[in-house]
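Just below sit the structures, each encoded as structure tokens.
Readers should treat all values here as calculations from the given coordinates under stated rules, not as data from a laboratory. This one's a predicted model, so the numbers in the text were calculated from it and none came from an experiment. Cβ atoms are built from the backbone, for glycine too; each structure is taken alone.
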Structure I
Amino acid sequence: MISVLASLIFCMTIPILAMVMLVPSLKSHAPKSKNYRGVTVFCGLGIVWFIWLVALILTERLLPVIGLGLPGWVEILIPIFPLMAGSCVLGLFDDWAGDGPSKGFRGHLKAMFHGRLTTGGLKFFGIGILSLVVAAGLFYDPDDLLYSISKVLVATLVMALFANLMNLFDLRPGRVSKVYVLSLTVVMLLLIFVHASIRPLSGWEVTALALACLGPVLATWRYDLGEVGMLGDVGANSMGVLLGYLLVLALPFWSMVAAAVILLVINLLSEQVSFSRIIESVPWLEKLDNIGRKNIGKNDRNNTERKSS
């Protein structure tokens with residue numbers, strides 16, 4: 001019960017209150033961009049994930065001091081700190097100073113071939129390196145060198161590719177948050193029934209972990225769907241690395257390999273196909289995608305999907 005209360009106070013209430021107070025400043029001073037309907041919104045709503053990360057560190061430091069001990073869900077999340085912090089910094093830099101013409105793997109690699117590192121390329125390689133650092137901390141074992149290195153490399157791919165995949169869904173108000181919630185539900189079930197790389201979680205710990213991971217979404221939902229601000233790369237990439245991190249904790253090695261292959265294929269397919277057009281061609285997906293979104297017009301279908309980094 002203490003775990004759930006700590007989750008509600010630190011990782012849900014703090015981000016919600018912080019965004020209520022921060023949004024007016026972001027409206028006034030954050031860089032602006034036009035969304036898919038041409039509505040001007042501010043960039044960087046996803047900074048809530050950095051606020052969430054600070055709240056997580058406060059939880060880890062404060063609870064033992066007041067004699068409540070360290071909840072299991074906090075122990076699980078603490079190793080992601082460098083990856084999440086790096087994703088926030090690199091994502092915000094790409095949102096606010098990004099060079100728009102270069103998009104997707106092809107665009108960034110082409111720019112590098114011509115001697116230019118794009119902000120999206122810096123973000124992708126930076127998240128990849130940080131994913132490698134976190135994966136090594138989780139799985140590297142000098143006593144089982146070959147297997148542990150294989151596991152580290154596969155886990156790195158899962159986290160980095162999941163980050164890029166979530167960025168591909170940040171093209172309509174609320175879409176990436178819906179994908180995140182659905183994916184988080186699946187990952188939570190895997191953590192309950194599989195938990196390959198961590199000890200089994202109690203019901204209270206699973207509840208606390210799920211609530212903690214939902215905090216930033218609840219803090220930004222109305223601003224995202226209301227077309228006030230966009231989560232941007234800082235939000236989408238942070239969602240992706242968190243999902244990827246939890247996924248590698250839940251899956252055994254060969255399932256992790258399968259997940260890495262699937263994520264790689266989907267990321268490569270995004271270079272050729274439009275996720276928005278696929279969603280709009282399937283009635284139930286389109287209905288789910290439109291839930292909560294305002295001002296849905298017939299011309300929405302004519303908006304083409306940008307290539308994401």
Structure II
Amino acid sequence: MRKIIGIGETILDIIFQNNQPYAAVPGGSVFNGLVSLGRLGNEVLFISELGKDQVGGLIQSFMEENHISTQYIDFFPDGKSPISLAFLDEEQNAHYTFYKSFPNRRLDVPFPPIDEDDIFIMGSYFCVDPVLRKRVREFVEYATERRAIIYYDPNFRKAHVHEAIHLLPTVLENFEFADIIRGSDEDFENLFQENQVDKVYQEHVQFYCKNFLMTHGGQGVDLRTERVKAHYDAPEIPLVSTIGAGDNFNAGVLYGLLKYNIRKKDLNTLTEIQWQKIIRCGLDLSSEVCQHMDNYISRDFAKNYQL
């Protein structure tokens with residue numbers, strides 16, 4: 001059975017609606033998608049870090065309940081598990097404030113088992129953070145050597161725009177590792193001051209990675225590869241929260257790669273029909289998660305959607 005291995009932050013999201021706390025849910029960009037993939041019955045491993053505190057214990061239990069291995073989580077005794085406050089605006093988009101306290105030594109965990117055609121997903125500031133970069137690169141290089149499919153979501157938010165020039169070489173290094181890049185129009189506006197899909201692909205992505213997905217929230221998804229140029233509309237849904245929408249789009253794409261038995265050697269020759277089926281899985285999962293307050297698909301949805 002092919003595995004999905006992720007690397008990224010783990011955090012407790014405290015969600016505010018109308019300036020009142022509404023829910024507290026474990027989150028993190030890569031983490032959210034992995035929870036959905038675990039609920040769908042996939043073998044999921046996660047490389048991350050948590051404090052040995054009450055929040056860390058809560059998240060550890062949640063991971064185990066959702067079939068995510070905690071064997072590659074660095075539970076540090078110094079510092080505290082990170083927390084974010086997510087304030088939903090009138091359009092149900094989240095604005096974040098983060099609270100973090102980490103030790104000096106981080107990600108002190110062994111390499112997980114990775115086999116050919118497993119899928120390795122990385123993303124967000126965690127994977128370009130200068131403090132973590134050396135260790136993150138070691139994991140990505142290992143996944144590349146093992147012939148895994150590398151999927152990268154830069155998830156580059158406004159809070160880090162002032163660092164964009166400094167971090168760009170690291171982002172581009174991640175592009176070079178990647179077999180598939182998926183980002184939102186907002187991510188590329190923050191990175192390159194450009195959000196037109198053809199310009200971003202031709203001027204910033206294509207040289208490093210041939211397979212590119214740009215999402216536009218409710219306006220759908222654009223695909224660019226050497227063989228295919230296509231747009232896919234997002235379904236109209238009752239919108240409750242957009243937290244986890246992009247993360248679960250990623251999860252759906254990974255699920256589609258497994259469902260349709262797409263191997264690393266197949267990626268650069270996929271037809272538009274094959275991509276359409278894969279992207280449909282992404283849209284299905286992201287649409288479902290936007291209709292409730294959780295960061296991941298519901299267990300009932302997962303039960304009905306499995307392979």
Structure III
Amino acid sequence: MLMQTLRLPALVVLALFLAAEARAQTYPAQTIRVIVPFGAGSATDIVPRIVLDAAAKDLGQPIVVENRPGAGGTTGASAVAKAEPDGYTLLATSSAHTITPSVYAKLSYDAAADFAGVVAFGELPSVLITAPGKGLTNVRDFVAAARAKSDGFNFASVGVGSATHLMAERFRLSAGFNAVHIPFRGGPEALTEVIAGRVDFYVCPVNTALPFIREGKLVALAVNAPKRVAALPEVPTTLEAGFANSDYTVWIGMFAPARTPRAIIERLHQASVAAINTPAVRDKLVKTGLDPVAMTPQAFDARVRAEIAAVGAIAKAVGIKPN
């Protein structure tokens with residue numbers, strides 16, 4: 001009787017495993033819901049819709065994208081973290097996901113442990129911009145001028161702890177100069193102040209700044225991606241310019257709750273990658289400013305963990321405290 005009792009937990013685990021495997025083999029058998037934890041109209045909303053519309057045809061089931069904004073993306077992320085790990089409730093978000101642990105003191109989830117990476121749709125490279133009136137035409141002269149100014153430059157962002165804030169701070173720390181952070185309520189206001197010369201610089205997505213760069217209203221000094229950007233081939237990366245650990249690229253990707261069967265994650269990954277590699281889908285993504293990337297779910301998970309640590313180090317260095 002004792003031996004039979006001891007074997008019961010193992011039998012329960014085996015039964016649960018077999019049930020999960022059975023679900024994975026028939027997946028998907030119903031509508032898939034993807035939560036975007038931000039409002040409609042942003043790249044984080046548009047990009048998943050482009051990819052998932054095509055992926056749904058491959059999967060043979062509808063994919064419904066639901067916007068659930070709130071608390072810097074944590075409301076929607078929390079809902080997915082607590083969802084059944086069956087592949088029918090997913091999270092499509094941006095690298096803001098790796099920032100939240102450094103900005104919010106009491107998250108109801110673990111940004112790494114409670115999620116499993118499915119696919120990185122791609123990256124949004126950013127550019128360091130300034131006004132032509134500043135007389136700075138390359139990033140080295142810019143850094144020299146910033147170092148020489150006793151009270152430092154000032155720079156724009158779309159909010160404390162935002163990606164635009166952390167990108168600028170990462171570059172500033174690498175380049176070794178002081179700067180005063182000026183947060184704005186949105187990108188258009190920040191751009192207006194930089195164009196007017198009242199703010200010295202701004203690091204923002206290439207696609208946002210590109211029209212103004214082409215019109216000569218802004219000067220592109222460097223991109224903070226690992227490689228040069230096709231839209232600005234003459235502009236060097238911050239790494240090329242000699243500033244180590246200065247790159248910070250925003251990504252958009254999709255996650256499942258942790259403990260989702262690996263077979264389901266792989267099925268979702270394959271369908272998403274196939275969609276991304278479709279010429280019509282790829283063209284739409286490029287027009288949003290996205291640089292599609294190839295990354296396995298395992299590599300995506302590793303990137304998330306590394307980025308959470310890197311953002312935490314930046315936040316500590318510049319005095320961002322979780323609230």
* Asked: Computing helix-only ellipticity at 222 nm (-39500 (n - 2.57) for each DSSP H run of 4 or more, over all residues; to 500) gives -14000 for which of I, II, III?
  -> III
* mean count of other Cβ atoms within 10 Å over residues 30-37 derived as 29.9 - corresponding label from I, II, III -> II
* Assuming 17.1 is Kirkwood radius over Cα pairs in Å, for residues 126-285 alone as calculated from a single structure, say which of I, II, III it is. => III
* Structure fact -> The value 19.9 for Kirkwood radius over Cα pairs in Å, derived from one of I, II, III, belongs to structure I
* Quick one: Cα extents along the principal axes in Å, for residues 54-93 alone came out at 39, 27, 16 when computed from one of I, II, III, so which one is it? -> II
